[in-house]
Structure 1
Amino acid sequence: MHFKSSMVSKDKKAVDVKITEMTVDDLDDVMVIERSSFVTPWSDKMFRLELCLPAAHNLVAKTEGENGRKVVGYINFLIVVDEVHIRDIAIREDFRMRGIASKLIAEMIEISCHQEAVHATLEVRRNNTAARKLYEKFGFEVKGVRPLYYSDTKEDALIMWVDLRRTSDQKGI
């Protein structure tokens, strides 16, 4: 699958990552990213449960570090029948704007299409402009609002949807 990574910042270089299934061994790195990315982070226990769910897919993006490959981002999503729900995605702060989130979403789309998923959905904070632009790049559109969805800040969530058949046709998957 090939997507142009227009989200790479002009002052930051794209980074080469390998995307693999998340394992329990990745959780220490994942938890550092999770805690630094979200006001109300998922717990270690939540990630461990995700790793056991048959419908859950948990991917990590790893880059070569001093002590081997290091997790710099991840995505968690469910595929239920023909629908995908993106539940969690985050990139380590010093690796943001380098195309890693785009690579994770592209891999999610490829996996989902192979499993004959038709639509994908997610919730995003109304004021998270960077995330919204990323999702829009993949064809996601705002289809609704969940008022006061985020209990930590009482922010609304925008519900975004995409027809994966249209996205995969346009992207050549």
Structure 2
Amino acid sequence: MPKSLRVLVVRPRPGNPTQGFLQAGKTVFPCALGSGGITARKREGDGGTPLASMRVLSGYFRNDQFPGARRTKLAMTPIGPDLGWCEVPDDRNYNRPVKIPYGASHERMKRDDDLYDVCLVLDWNIAPRRRARGSAIFFHLARPGFTPTQGCVAVTARTMARLLPLLSDRTVVKVVR
């Protein structure tokens, strides 16, 4: 693989729209996609992975679970017990990190499973934010068997560990059909 990656191309797996292949340079890795497959009309709660080019903005990590997450050019923030992500389209903090407890519905970033041991924020619906166009579109760790995400792109911990040193805030995740 190259010393840095400008583009990660994500394609659906033929015959299984909730799984895909992530191409990093000349290397291809399996990945999980949203339960709604790839969609050009992303809506909050549809389970679709956006058909889009999304820049990797920054990331979060569990230092107790994935200490190697610091080996990247990305700005990485440790996940504490009070970190959430707002998913309510009418809330002023929609598609933003929030401190929990929080009054509106939110996702807890410190999960009991390992999905967010490394969680990179993609610039889907960040600036400008559009109500109900989707929130919390991340590049994170996959469940065993690459079961569907809620709209994110997910890879194994081993793949993430290989990719992290090559990623920067100039890297784009390009989801295609």
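A value of 32 for relative contact order in percent (Cα under 8 Å, 6 or more apart), calculated from one of 1, 2, originates in structure 2. Taking -1000 as the value of helix-only ellipticity at 222 nm (-39500 (n - 2.57) for each DSSP H run of 4 or more, over all residues; to 500) derived from one of the structures shown (1, 2), identify that structure. Checking each candidate, the match is 2. Among candidates 1, 2, the computation of FRET efficiency 1/(1 + (r/R0)^6) of positions 23 and 159 (r between Cβ atoms, R0 = 25 Å, to 0.05) that gave 0.20 used structure 1.
Quick one: distance in nm of label points 7 Å out along Cα→Cβ at positions 71 and 95 came out at 3.3 when computed from one of 1, 2, so which one is it? Going label by label, the one that fits is 2. A value of 23, 20, 15 for semi-axes √(5λ) of the Cα gyration tensor in Å, calculated from one of 1, 2, originates in structure 2.
The numbers here are math on the coordinates, done by the rules we state, and not lab data. Source: prediction; values computed, not measured. Cβ atoms are built from the backbone, for glycine too; each structure is taken alone.
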